[in-house]
1. Could you tell me which structure in P, Q was used to calculate mean count of other Cβ atoms within 10 Å over residues 43-50 as 22.8?
2. Comparing distance in nm of label points 7 Å out along Cα→Cβ at positions 59 and 83 across P, Q, which structure shows the greatest value?
3. Of the structures labelled P, Q, which one yields 17 when relative contact order in percent (Cα under 8 Å, 6 or more apart) is computed from its coordinates?
4. Which structure, out of P, Q, was mean count of other Cβ atoms within 10 Å over residues 123-130 derived from, given a value of 22.8?
5. If you work out distance in nm of label points 7 Å out along Cα→Cβ at positions 35 and 99 for P, Q, which one comes out largest?
6. So helix-only ellipticity at 222 nm (-39500 (n - 2.57) for each DSSP H run of 4 or more, over all residues; to 500), computed for just one structure, reads -2000; which one of P, Q is that?
Structure P
Amino acid sequence: MPLRFRQTLIVAAIGLYALGADAAPEEVQVYLDDLSAPGEFGVDVHNNFVLKGARTAGYPGETPPHHAYRLTPELYYGITPTLELGLYLLGTRSADGNTRLDGSKLRLKFISRHDDQVGGYWGLNLEVGKTALSASETPWNAQLKGILGWRSGPWTLAANPNLDWSLSKGGGPVAASLDIKVARQVSERTQLGAELYSDLGPAKAIQAWQRNAKTLYAVLDQALGHEIDLNLGIGRGLTPDADRWTLKFIVGTHF
């Protein structure tokens, strides 16, 4: 069996194994400068489980967060040295054991040419997708994500300022959020760090800190072998609107 095919099977198996547990947001990740080479495919399996959260739906039809698990395979393909196309498939298992497909999203990611060992970089990621009522009050939605990063010695710093809006009629105002990552290389294959995910409210009127969900994660980034990467984190909600405890892990490879 070819090595890369075996690696892809391992990634899929780890993601599917998590269905045996029960966990939720579809993607908890700070975007960095990673990009597939032209003509190269990759897959990430996003797994998120709310250990302790709200037991009631935030709107009619929503999957209550408590003990909700989300499995989101992400397939992507390198188009050029600076451009990558991706597809998300959203799946959820609720606390009562019901499993459903929540929709899909397409993304286009651009990363500027830069030194990938030291210094800064920037990029943009545009996502457009249709989701079920269990995941969003409006079916068609979009997000524009800024990607800003800096490497110096063992340190990695990154920030994603985000704008989210609905493409459906009556979808409400554009919402803003900010995701931040600080990580330190502790060995050749291991990074330890923190990630902060902050909802800020309407982009035209950023709200006070305590008004929206803010979650801080302790994270481990680990290379397994030569082709498999793991991002593992435990998150603590910092505000009343955030889930109290969330577990997440992402496993990925290229082929």
Structure Q
Amino acid sequence: MQFVPTSAPWHRYVALGDSFTEGLNDADPARPDEFRGWADRLAGHLAAATDDDVEYANLAIRGRLLRQVVEEQVPVALEARPDLVSLVAGGNDLMRPGADPDALAATLEAAVVRFREAGADVLLATGVDPRATPLLRRARARIAVFNAGIWAVAARTGAAVLDQWSAGWLQDARLWDTDRIHLTPEGHRRIALAAASALGVPAGDDEWRIPLPPQPARAFRVAVAEEAAWVRGHVGPWIGRRLRGTSSGDGRAPKRPVPLALPRA
């Protein structure tokens, strides 16, 4: 089903979600203490596509589960009366044992329906295929089921979908930071362009689809050392937070809590 916008060109965009939408590991040159990320970049593409003002808010907070996004961010976003919303969440849930992708899809759909009834277009995103990462690929089946649910939600509600699962170029490790969960600046740049394409927003050619040039295979010793460093530096602390019942987003506030007009190019 092809996405047909109901209110484009959009003038008020609100982004909801977790660390993916907060933009982790994409440093903002204009604000050294903050991250930029694909949603900020997408807002820039929206502004460049119209002669009118575009307002943008980003309510995403790292570590948030889908239920928290729905309870904490959806009411705030509805009150802002956006005409475009991106709602990307559920990845943190799917990494936890016993996660129910069907229940997550139902929760997501209820939120999408609320936005659609309020007159806003909605952008969803499938999860990335984790087949290249040994530990993360244990959740591959759950992610695939959730992705199927996302496509079904989009078909029933008229939402747009950013398809990350089938994006082969995203399998390149150079587009991912050392934690293997968050994108590099180049990864965020490409995802923003892919999101613009999913929405039908003109943002240049399709060079973002072209994979990076091949690189030599890692030597065995290098690969072992890098895997060990990843487990020590990222997997271990993640497990520690789960055992303590804490989150990387505890005590954090949204980086852009209210819609503000973007500067004209």
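FYI, it's all coordinate maths here, none of it is from the lab. Note that the coordinates shown come from a computational prediction; the quantities given were computed from them, not determined experimentally. Cβ atoms are built from the backbone, for glycine too; each structure is taken alone.
1. Working: P: 22.8; Q: 19.6.
So the calculation was done on P.
2. Working: P: 3.3; Q: 2.0.
Ranking P, Q on distance in nm of label points 7 Å out along Cα→Cβ at positions 59 and 83, first place is P.
3. Numbers: P: 17; Q: 27.
Checking each candidate, the match is P.
4. Numbers: P: 17.6; Q: 22.8.
Only structure Q yields this read-out.
5. Numbers: P: 3.6; Q: 1.6.
The maximum falls on structure P.
6. It was calculated from structure P.
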